[in-house]
1. Determine which structure produced the value 30.3, 91 for Rg and Dmax of the Cα atoms in Å, for residues 65-168 alone, calculated from the coordinates; the candidates are I, II.
2. helix-only ellipticity at 222 nm (-39500 (n - 2.57) for each DSSP H run of 4 or more, over all residues; to 500) computed as -11500: which structure among I, II?
3. Given that Rg and Dmax of the Cα atoms in Å, derived from a single structure, equals 19.8, 62, which label among I, II identifies that structure?
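Each reported figure results from applying straightforward, stated rules to the coordinates on display, with no laboratory input. Just so you know, these numbers come straight off a predicted model, no measurement behind them.
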Structure I
Amino acid sequence: MDATQQQFNDAYRAFLPPELRELMAMPDGSPADAAAKTQRASDLAQKGFTVDVPIMVWNWDPYLVMQLRQQFGYTWVPSALQPPITVAPGLPGFGTLSSYDPLHPPAGSIRVSLNLADYPPFDPPAPPAPHTPASDDPVGLQSVGALYLAVPGETYQDGAKYTDGRGTFLKHITFTPFGRTNYWEKVA
């Protein structure tokens, strides 16, 4: 599996609500397991979840399934409990069969896409943990003259002032070809 395929599959799973992720994780190695998984998929579909049977029940690879669907001209496919597509994309309808309409998917159908932007995570990312400085004093040891080292993990902005028993310090952040440099200058 290449990186693009893995990245898509991870995004696809993260896009799903927990109930559908649990469905995909259910075992299906025995006929009894497969029957239980199929029943659970049916129950979820009846509750209004959009169940993609080949991917979620049969455990087909999400990236490869979407890729094949795109290659065959599909922009949407029916979800579980919806009627199947009777005429392939690009073919005219005949008799009582309607042609495939790529621009007007029925409500509850599955969008066919390999664009990661179409699969935002269902669970929002956890907020970043509040950053607490490594110590209360952001000014480290004296480097040379009036210049002092910055303590790793401190988050003071360029131009910030800090006063402690040693004096008043001004924070400097500079960017050089070697990267970012943080240091404090003793100003009083």
Structure II
Amino acid sequence: PASCAQALKVPGLVRKGQPVTLIRLENFEEFVKYRTGRLSEILSAFGRVDVMDDAASRDIWDGIRRLAFFGDGEGAIWRISVAPDKGASFVAAVSAHLECRAVLDWSGGLIWLEVAPSRDAGATEIRRALADIGGHATLIRAEPAVRASVDVFQPLDPALAALTRKIKQAFDPEGILNPGRMYPGV
């Protein structure tokens, strides 16, 4: 979304409130030049194409790595992993019930989702949407009281939970290594 692009504070990135699509190419210089030219040619049919210099590119990808696109807001931030073709439908399902902003990466398979502050950080709706399409959610940022009351990691199905308990028991028979850190009772 435009608000996320604006938060990255990269000159020229924000265009009249429009969302921005960023494509990162890495490889040998010859490959990058060729692919940049071809992609610019193909994508120009959909709008203006800008190619960033190395410094601007490093700055923007560093901002993305630090989740700077969400700024210092009070909303909870989730890291969602879904099949790439399910990213847009997941965001649509969640945004029908929650005020949120999303940034999609990995062709839609990685979603950074900021939801408005609430008692459960949107966990109920997020997990309901994931139950329908599959995937995994991890709560990255929320108020301490919310983090204490909401499972940070996606709850496991019973078979996987049993396997997780057995593995933990094998590696930590005394139960002294971070008890309950990832899942209750593990």
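1. Only one of I, II returns 30.3, 91 for Rg and Dmax of the Cα atoms in Å, for residues 65-168 alone, namely I.
2. Traced to structure II.
3. II
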